[in-house]
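Below are structures written as structure tokens.
We did not get these values from a lab; they are worked out from the coordinates using the rules stated. All of these numbers come straight from a predicted model, not from anything done at the bench. Cβ atoms are built from the backbone, for glycine too; each structure is taken alone.
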Structure I
Amino acid sequence: MELVRRLVRHPGAELTAAMASSGSAARKIPALARIWDEPVLPLDADELAARDAVFLALPETLAAELGPALAAKGTRVFDLSGAFRLRESGLRERWYPHSPAPGVPVTYGLTERYRTELATAQLVACAGCYPTAAILALQPLAAAGLIEPGVIIDAKSGVSGAGKTPSERTHFSECHGSIAAYGVFAHRHAAEIEQELAMPVTFVPHLVPLDRGILETIYVRLKPGIAATAIERALSDAYTGSAFVRLTGPDLPEIKHVAHTNFCDIGWRVGPDGRQVVIVACIDNLVKGAAGQAIQNFNVAFGFDETAGLD
């Protein structure tokens with residue numbers, strides 16, 4: 001639904017079909033009235049193959065089957081699932097056991113890091129929500145050799161990050177007024193973050209009673225001899241000209257600053273010893289963490305202004 005709301009306003013895209021993997025009859029969605037008044041159709045792979053571009057917001061098992069098949073026929077695919085985010089086959093087999101070798105080239109869809117590759121990408125595995133905030137905050141520092149191993153990522157996400165299938169964990173009476181850690185040493189997004197940073201991390205996600213948003217508090221230590229000013233320099237160099245990354249310095253960001261936008265806000269403070277650093281990164285998990293990022297990747301792939309449909 002987030003994709004539909006934004007694509008219908010996109011100046012360079014024409015939304016020609018919306019399909020659902022569940023249900024055998026066309027149906028309209030009341031929440032999309034006067035936004036997308038066409039019916040949502042049953043999934044039809046042959047019809048999808050006739051489109052220039054397809055966005056997949058499907059269960060991973062179905063995306064793993066459909067994405068490569070569409071890409072092989074020449075359709076440019078933007079997959080919001082995790083089916084092909086992990087490049088190493090052993091890791092993919094562990095975390096996404098229903099994802100075979102794709103058989104077509106896959107581009108990791110974090111726009112700020114892979115703009116050049118996205119220009120010609122056929123199958124884009126859009127980055128996960130937690131990894132998006134973590135990688136944008138940490139990759140420039142890791143690439144510049146500024147930080148020591150032992151990075152800790154304390155991440156908190158709203159209930160929409162758990163998907164739309166109801167469960168005891170996401171029941172209102174279970175999550176309201178509470179906060180809970182989950183997936184400790186057992187969350188697939190840790191592998192995705194480590195893949196892009198080329199270093200191990202400790203990643204602990206938490207469920208908080210919000211409808212949307214992610215806030216990550218990240219703890220790192222600068223290597224000996226690295227000045228605190230190197231943090232701002234590395235981040236500024238990495239994101240000069242990036243429309244959707246906002247560096248806030250010591251003014252630490254909050255979820256309300258990014259809700260309903262495609263921004264990733266990154267702030268940081270350096271401890272009294274000059275080496276301990278706390279970084280705070282915020283995104284809307286449904287926009288920059290999912291639908292918005294997919295559209296941003298689409299914009300780069302098709303040569304549109306990167307902000308089209310997102311500003």
Structure II
Amino acid sequence: MARIVLIANPSASRVTPEVVAAVERALVERGRVETRLTEGRGHAVALAEEASESADLVFVLSGDGGYNEAVNGLSGDVPVGFLPGGGTSVLPRALGLPRDPVSAAAGLHAVRRISLGRVNGRRFTVSGGLGLDADLVRRVDRLGRGSDGRRPGDAAYVRELLRHLVERRGVFGPSLTVEGLGRAAFALVANCDPYSYLGRVPLHVAPEARFELGLDLVAPIRVAPPDVARILWWLLARPAQSRSPDVLYAHDADGLRIICDAPLPLQVDGEDLGDVTEAVFEAERDALAVLVPGRGRGY
């Protein structure tokens with residue numbers, strides 16, 4: 001029988017002992033399930049490293065931060081399934097999985113090869129940002145976790161964004177240089193579309209980004225109050241940002257080097273990586289075998 005390792009984050013928004021048990025029951029028909037619970041920040045990296053050495057299949061029940069840790073620990077070519085356990089869980093939703101983790105676990109039988117991104121050596125699955133969105137991630141992290149250990153939800157991100165816009169009076173001038181492209185206020189780097197979700201609404205930062213391709217960059221040169229509505233239109237309606245003369249855009253890039261005027265916050269998959277003066281993004285093509293809905297090779 002196949003050896004299956006289930007890595008579960010008990011602090012993720014939608015992960016409970018009952019959900020973990022139900023996911024185990026959904027997986028047991030495929031083989032022997034061994035569940036490993038994360039015990040703190042960074043633990044999923046070590047658990048994924050261990051699972052890579054002996055498991056036939058790996059499943060990660062978590063939010064996007066847990067998925068990020070897992071891919072930074074995975075090695076070799078073991079197929080991995082990402083089950084939605086967080087409040088947003090961008091990765092499994094972008095891969096076409098249902099929102100229910102038990103249904104997702106039961107239906108993952110096909111394999112899809114995807115690329116990953118790297119920035120300054122750290123892998124990411126969905127997105128990386130330098131400046132505005134990374135600062136937003138940091139602001140929400142500073143709100144702390146609830147008594148149940150869970151992070152604030154989407155409403156907190158909206159409130160912090162509005163506060164940030166008010167503080168800056170809606171103005172973001174050039175603060176970094178994208179090598180070979182020019183100056184920009186902040187940079188968003190996508191490995192897929194959508195970039196994130198606001199509740200059920202997908203946010204389309206880079207509509208042409210695909211898991212099988214390289215990285216896409218969207219970097220507004222500057223932002224003033226009249227631009228805010230236009231940016232919201234981009235996020236919701238999927239127009240081609242590359243047609244705007246006010247935005248730097250790169251599609252299917254193997255690498256991007258960004259130099260900051262002063263240290264700026266950097267995030268990947270919603271995880272704060274601290275302040276940096278330089279960010280080197282790289283596409284790691286055909287990096288991962290992920291389990292997706294459909295018929296496959298008996299997984």
Structure III
Amino acid sequence: MKRLEHDAPRSGSVNVALPRENLWTHWMDFVRTSVIIAELEVRKLSHDPTDLLTRAVQPVLWLLIFGQVFTQIRAIPTGDLSYIEFMAPGILAQSVLFISIFYGIAVIWERDLGILQKFLASPAPRASLVLGKSLSAGVRALSQAAIIYVVSALLGVKLNWNPLAIAGVIILVFLGAGIFSTFSLIIACLVKTRERFMGIGQVLTMPLFFASNAIYPLTIMPPWLQVLALLNPLTYLVDALRSLMLAGDWEPAHVGLDALVLSVVMCVMVWLGARMYPRVAI
């Protein structure tokens with residue numbers, strides 16, 4: 001009896017340590033699985049790298065034509081910034097939106113090819129599958145960011161080359177791509193067919209873009225549109241990018257608030273996507 005009583009604390013201490021070890025193991029498995037899924041998605045770029053260049057045509061045209069014209073006529077009040085400077089971060093956000101919003105169609109293709117069923121049959125957490133796909137969307141969006149930085153610099157936009165600011169832009173690009181790619185995945189889980197998905201994606205893209213501060217400030221919008229813009233995650237992405245991309249003083253608290261909003265939306269989207277992801281296979 002005395003020996004059992006003496007051994008009790010030892011067994012109790014082992015039981016306390018196990019949950020922490022298991023939690024750390026599960027967390028590392030979650031991160032590892034997400035990175036593997038992202039790597040598999042990024043590898044697809046090696047088979048068709050021209051996709052990134054063709055997607056860059058539209059934002060470059062916006063900067064070269066729309067931005068240059070409105071800079072000359074000065075029709076939109078942008079304060080101390082020229083219109084092309086005001087517009088450049090908005091076009092980067094637009095590129096993140098456009099490259100991510102149709103990402104869900106890949107899930108429908110995977111279902112039709114039988115790949116999705118293999119993912120769902122694996123022990124990988126559903127959230128890691130969703131997060132991995134959103135990370136790959138972020139990698140694709142980074143290529144667009146590099147192109148827009150180069151074009152903006154050639155057009156005379158005064159960019160902030162501070163390494164911390166550039167790192168912040170990279171994080172924001174990943175957050176924005178994660179939000180809209182996961183939103184796209186949720187739509188794919190609901191509609192389940194490529195035709196309906198493409199129709200809904202095209203309907204949503206323009207309202208998300210124009211109901212934001214990407215190409216004009218919130219102050220000139222009618223009140224009802226301002227309300228919609230404040231509910232639009234793209235508005236917070238543009239606001240943070242505008243603070244970090246352009247040369248000049250920026251307020252960390254202001255950028256931090258935008259990043260916090262985007263992070264919360266990202267977590268909610270991943271949670272919803274993880275719950276709905278298996279439904280696309282039904």
From I, II, III, which structure was Cα extents along the principal axes in Å = 63, 46, 39 calculated on? I
Suppose distance in nm of label points 7 Å out along Cα→Cβ at positions 194 and 218 works out to 1.7; of I, II, III, which structure was it derived from? I
Looking just at relative contact order in percent (Cα under 8 Å, 6 or more apart), which of the labels I, II, III belongs to the structure with the highest value? III
Per mean count of other Cβ atoms within 10 Å over residues 98-105, the highest-valued of structures I, II, III: III
